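Each reported figure results from applying straightforward, stated rules to the coordinates on display, with no laboratory input. Everything numeric in this text was worked out from a predicted model, so none of it was measured. Cβ atoms are built from the backbone, for glycine too; each structure is taken alone.
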Structure 1
């Protein structure tokens, strides 16, 4: 009888701890200062509840609106770790896109999820942020898949943005994936991993036909994702240990990631950016890590050359792969200040 009581107590304790981890309150670390801002909040944007994180030392500073990649890979759980320098001179806004991360809601109908809808969300988010922070324009930064959404938004409504910055910029998807595959095969050969070489070579025709992407676990394995930091996306333990995400949010992240990628990835090969955006009526910048083989710098510079604009610049970060804004955050901060702080 005593053994049964002890077991029931233990089970009860585990259930209580699970509930606490599942539903513990989430927040973003406070920034000191009379005019600072550090908020994590839910806001209805374009008919769907979105999670937004806004951080900065001074609300009067220029505003950066950051569009995360994926599809479905929220950057809120680790953003403040890497944007601490930026927060000194800019107010930085991160948001979880519809059906991603904390913006994934189990009982919401996502049957109409599409790149076009995410672009509409971004334009509506921009309107909300400019009004909320009293700005006429914001600096729009897209990362990876976020460049697919961000560049379309910049093309549709250039008047909303001071500039567009594409980090890990998407381009001709199939051309980029062939570059990524060839890089990964070469690195696998150099490492003497014959099984990996044979497996990757067997994917060549599917990738050339646009039927699949170079497997990201192999790109990560051979240094095409990060070089100076650990790959931050999909780190469930790291997300759980952040103040911004609880266990329920981690579960939502993983559900949203799978759902978003199943719906959205095919569009990248059917409708690559060069077929959608060929001109921008605002300054734009592509920032690429030299060793990025999630989104090929070679394909990106070919696309850059084709886009018409009065002012444009292609910048290579020599030590980085797919996350130059994090891997070389000091250099990125200095570039942002030199470019946008008057």
Structure 2
């Protein structure tokens, strides 16, 4: 069936674009990568005021969600502007804690909804690393039917080994940590597993939207560059080979878009059907396959856009001074985070 965003959803995206354009995100990214999280946390608060993180939090805890379609709109814009921080993880944590319920949800969900709390997490079967845990107020981990908490950065967070002080991530503004929580669980019981499955759908879903937005910005910047760069007295954008490469990149991104919003509709249908709250707003095999299809397609399209951007920018694309470098370095980690292409394809085939 045809699917189009409503006027309100499109206006929401435009308002976020205006907010982030005024925020000078390249400067925020540079500060975040250098370990100064102040500008990023300030931007995070403005995004919270705009309702971005409330989209994954139920109304009972101060949110407006879960609203997967609006979350996709928001994450595409955040990806276009390369907003630093554990965006996908915080949204997924909202879904996780809502499903877990109890005191831990009452304590953390209002802060997540308002943007006051930055949260990272790890889930069983999705890798051991928590992105940006050094900037998070808390890191949640799930093992079996137990939810545990690492309260903020400290001795219990171990930086992933890498050359010198560098993390294992290709994105310098996305540091990876291996949380090692101590003490007992903050929640446990049969509700934890379905909540973790739902969060395990939301994290790759949000990451797919971030990857799509990242690819869109890489394509926009590249088109603008080839219009002004000249060779043999004419813009290189007039060359047929360049046009074909850009057209292929655009097709990849546009093919990913309906899959992303299809996954959003699938997740939204899980919320609306009877008994969905008990199943933590998602996590069915159908929504999982739809999310995996969106993730692999958007991730590959975003990474292809990065390769195109680097090739058509030439040597200048490698320079640290060019803001484009932050998007180039982000594309591949987004492609592989919360499900590599091979893992996502396997999930699609499994149904």
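Observations on the model:
- Highest-scoring label, criterion being mean count of other Cβ atoms within 10 Å over residues 41-48, among 1, 2: 2
- Here Cα extents along the principal axes in Å, for residues 217-256 alone was derived from just one of the structures 1, 2, and that gives 32, 20, 11; the source is 1.
- Here the criterion is FRET efficiency 1/(1 + (r/R0)^6) of positions 233 and 297 (r between Cβ atoms, R0 = 41 Å, to 0.05), and among 1, 2 the highest value is seen for 1.
- Structure with the greatest value (metric volume of the Cα convex hull per residue in Å³, for residues 105-288 alone, set 1, 2): 2
- Of the structures 1, 2, the one that 4.2 was derived from, the read-out being distance in nm of label points 7 Å out along Cα→Cβ at positions 121 and 201: 1
- Label whose coordinates, when Rg/Rh (Cα atoms, Kirkwood Rh) is calculated, return 1.00 (choices 1, 2): 1
- Comparison across structures 1, 2 (criterion: relative contact order in percent (Cα under 8 Å, 6 or more apart)) gives the highest value for 1.
- Value -19000, calculated as helix-only ellipticity at 222 nm (-39500 (n - 2.57) for each DSSP H run of 4 or more, over all residues; to 500), assigned to which of 1, 2: 2
- Read-out FRET efficiency 1/(1 + (r/R0)^6) of positions 57 and 73 (r between Cβ atoms, R0 = 25 Å, to 0.05), computed value 0.90, structure in 1, 2: 2
- At a computed 3.7 (distance in nm of label points 7 Å out along Cα→Cβ at positions 241 and 313), which of 1, 2: 1
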